[in-house]
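Engineer: Multiple structures are listed underneath, in structure tokens.
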Structure P
Amino acid sequence: MKRLFCLVLVFVLSAGCAHDQKAANEEESVLQLDWLVPLHTPQPPTGKALAVIEEKTKTKLDLMWVPDSTKEERINTALAGSNMPKIITLPDLEDSAVISALRSGMFWEIGPYLKDYPNLKKMDKTILKNISIDGKVYGIYRERPLARQGVVIRKDWLDNLGLKMPETVEDLYDIAKAFTEQDPDQNGKDDTIGLADRHDLTFGAFKTLASYFGAPNEWGVDKNGRLYPDFKSGAYQETMTYMRRLYKAGLMNGDFAVTGKTQQQELVIQGKAGIYIGAMSDAMNLRDQGKSLNAGLELDITNRIKGPDGQEHTWALGGHGGMFAISKSTVKSEGEPKKILAFFDRIAEEDLNHLMVYGIEGVHYEKKGNQQYIRKRENYRVWEADIQPLQQLIGINKHALKSAEDPLRAKHEQLEKDNRAIAVLNPAEPLHSDTQTDRGTELKKIIDDATFQFILGEIDEQGFTEAVEKWERQGGMEIIKELNTAATKIN
């Protein structure tokens, strides 16, 4: 009996040790990740979607959510401290503190590892180049539409006047004139204008129109291969003249130079303006709010507008919203960055990508066929709470599902893809100039102010030339020199 008792005791103790060892091994196999993430919603995500991500990636995520309004301060504090999270989201790759941190070796260079992962190795080469620092890749980009600009227009007004969708910049002008002078809403009143614009030369109408005229995207390349700023191009001058025509003829809102985005959109929503040039994704919001005031409102969108040369162009963004970088101070062994990259590779798979975009099937959306979805409108607030914040974790986008309920949204998605074929890239996107980082904002204001003044008729061509010369004297020539030097080093 004693011998039997001893054998049982040994068995029990052995089983207990084996269980403890198994638990320890399982605990060790779970990748612990602390991650600083901007929060663009009132609260961090709720619900079980985050648990699904952890389960499928075998990770334990400690997400350090930072309100969008304080993200720059929090990121700079993390960069300056010694206790950095393993992963840090860097939304602004033009920030001087971020550039210094990347150049100083604070983060792992991951470029050489990407080829080892099935999804990461397919990352867009153009976007990777755009996030590179001195030719090196230090993070997983946060993918954004590369070229999203286009024209949103009142289709019902076009129909009322017997007009077609615009195909050229002169078509746009003629439609703006008709919308202003020919009572497109048929209410018998002189209360409409053609174009609604705002005090934003980049995301308002100006830069998109300039791309239609053939202007470079921020920087052009001359016949000798040297970079020059877009405002030195003839197409930039043509765009200013074109907008001056619109303004002088009263075909756009006269206060555009002091109008914000919300006020600009209200002009369309309230039925006062019929053309909106900007992000095509804005069309759905304009339509939904506009229909609440006028059930007959109908919008359409287009992305291809021919310039005077008969060509179609549109300007491109960098294709990213910054990147996710892996800290060297907290991730010290070479094996761990590879595990973290495997995590990013896994969340790029369609199941988890769809989870972070659409939510859980049956809860937040229903499928219609293999490639379409219908959002459960009664659960929209649940989606906002459970899912929307998780979009800040997305690097590579694989939005295979399309909206089955909204033809305008489906068209917007198709035209954004089509824009890539006519997109004009910024050749200086991956380049860095210390002068531009330090003084770029104040120098840009010189050109922006002169551009508005020209459109408003306050200065002429000579006045604009003088503004360009002032820009050059106060640091612009240093920027040109530094960017061309940087381009030589990379190329």
Structure Q
Amino acid sequence: MDKLRLLRPNSWCRLGVSRVSTFCGRFYSSASHPDPTDTLYRRISTAGHPTNSMTAILEEWVEQGRDIKRSDLQGLVKLLRKYNRSGHALQVSEWMGDQMNHQVSPGDIAIRLDLILRVHGLEQVEKYFDGIPDDLRGFQVYGALLHCYASHQHLEKAEALMLKMREFGFLKTSLAYNVMLKLYFQLGKIEKLEMLLQEMEQNGIKHDKFTFNIQLNAYGATADIEGMEKLLSKMAVDPGLTLDWHVYVIVAKGYLKAGLIENGLTMLRKLEPTISGKSKRTAYETLLTLYATAGEINDVYRMWNLLKNLGKVYNSGYLCMISSLMKLDEINGAERIFKEWESELEYFDARVPNVIISAYCRKGHLEKAEAYDNGFIESGRNPDATTWDRLATGYHANGQMEKSVEAMKKAILADRPGWTPNTMTLAAILEYIKEQDDAGAAEEFLKLLQERGHSSTDIYDKLGSDFNKDTLRFEAIAQMEREEHIGRWGDA
């Protein structure tokens, strides 16, 4: 139970940690007249480097006689999660549990499970879950574990857990159903998705907007235009639903995927008047990407101008615009927008240069891709794993296998949590090394793969034996494009 302790709900400055009382007295006078700009939020928000210790900051704060409320720490965890500082959020969560005498709530445990997944992986999530007392394993905790399984697409484990939740009577709302529906959609298990929807109806579980959106996505992905249109009509007359621009975007994507360009454009123009408030920025970014898919360059620039009229354009906007222009072969326009991004640069985001490097690699402009990569290095920034992986794929697609090997080595050395190499390019590299009949080089590369947690056996298992070099080149580029799409928009 020691790991499941949380901060008392009242603020404190006393014997929670043995040495605190000493420091409370020592810093009493400074705590009586604190600097109003020196807040715990400020200390933690400015300590953004991954190696910085949140534990040290929290303990220093307490040692200086400062108060901390449970709600303050929960707010910090929420904020750190919002800005993808999962490691720091986990440290704050663990510190709350380790130092205090108040038991955690199911909601706090659920958040901890999510953070452990992001930082340490699924095995540690299961280990932590096994240590949670039965009386604390409520719906929220089981729901969080289900989300962990679904996010890693462990279908059998997710289905087994869903069965337990059904037995415990936890399936009274659409929340867990939506997690499984999304997983079935991602895995292409449309029959199972339909069966789960029927179960919801039989049990009187009302479909919410997320349920409908997943169903719409499934119809669009399978080019079931009739089903998509019928569902949209059903949603339009549901008094509990408001059809916002997100819904119409899903339908427009379905039309575009089915090659019904005019229908897609009609839907996009229909949704524009529904855009309002704080969602405008995201909506314009989404629309300019979809107009690019439809081949409408004038509408792409029209959305870009609307986006710029909102004020500052963030990295996500530049990412969408450069990618869209490259998709339309508007290379000069993409380069111009990239230079604008460089001139306005406030927070560096490697995805922006990576998307233009990827486009050059796809189109065979390897000298330009190399020039951008060199620009990385000259500016004092080290190219990340994705940058080198993109270059390796470009070299592979253009038959420059020696350069592909060297670029992939650099990608693996720059490895980061969650990154995986392009499977097709890596398979081609392994075949190339084997053909060179250089035992030393082969052993060196395989050792590097193993040290970084990438198994060559797993790669061949995923591919099977039925592939050739031409197929690998085509599939490597296709995989790169899919990864870029997921990186921008997620996988739903």
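Readers should treat all values here as calculations from the given coordinates under stated rules, not as data from a laboratory. Predicted, not measured: the structure shown is a model, and the values here were computed from it. Cβ atoms are built from the backbone, for glycine too; each structure is taken alone.
Engineer: Please state which of the structures P, Q yields 5.1 when distance in nm of label points 7 Å out along Cα→Cβ at positions 54 and 294 is computed from it.
Structural biologist: Derived from P, not from the others.
Engineer: Let me ask another. I have 0.10 for FRET efficiency 1/(1 + (r/R0)^6) of positions 94 and 222 (r between Cβ atoms, R0 = 30 Å, to 0.05), calculated from one of the structures P, Q. Which structure is it?
Structural biologist: Q
Engineer: Next up: Of the structures P, Q, report the one carrying the highest value of FRET efficiency 1/(1 + (r/R0)^6) of positions 38 and 406 (r between Cβ atoms, R0 = 41 Å, to 0.05).
Structural biologist: P
Engineer: Now a separate question. With Cα extents along the principal axes in Å, for residues 166-365 alone derived from the coordinates and found to be 57, 35, 34, which of P, Q does the value describe?
Structural biologist: Only structure Q yields this read-out.
Engineer: Further, regarding this structure: A value of -13500 was derived for helix-only ellipticity at 222 nm (-39500 (n - 2.57) for each DSSP H run of 4 or more, over all residues; to 500); which structure in P, Q was it taken from?
Structural biologist: The read-out was computed on structure P.
Engineer: A further question on this structure: Out of P, Q, choose the structure whose coordinates give Cα Rg over 2.2 N^0.38 Å, for residues 326-397 alone equal to 1.41 when calculated.
Structural biologist: P
Engineer: Starting from the value 6.3: which structure in P, Q was distance in nm of label points 7 Å out along Cα→Cβ at positions 206 and 374 calculated from?
Structural biologist: Q
Engineer: If you work out relative contact order in percent (Cα under 8 Å, 6 or more apart) for P, Q, which one comes out largest?
Structural biologist: P
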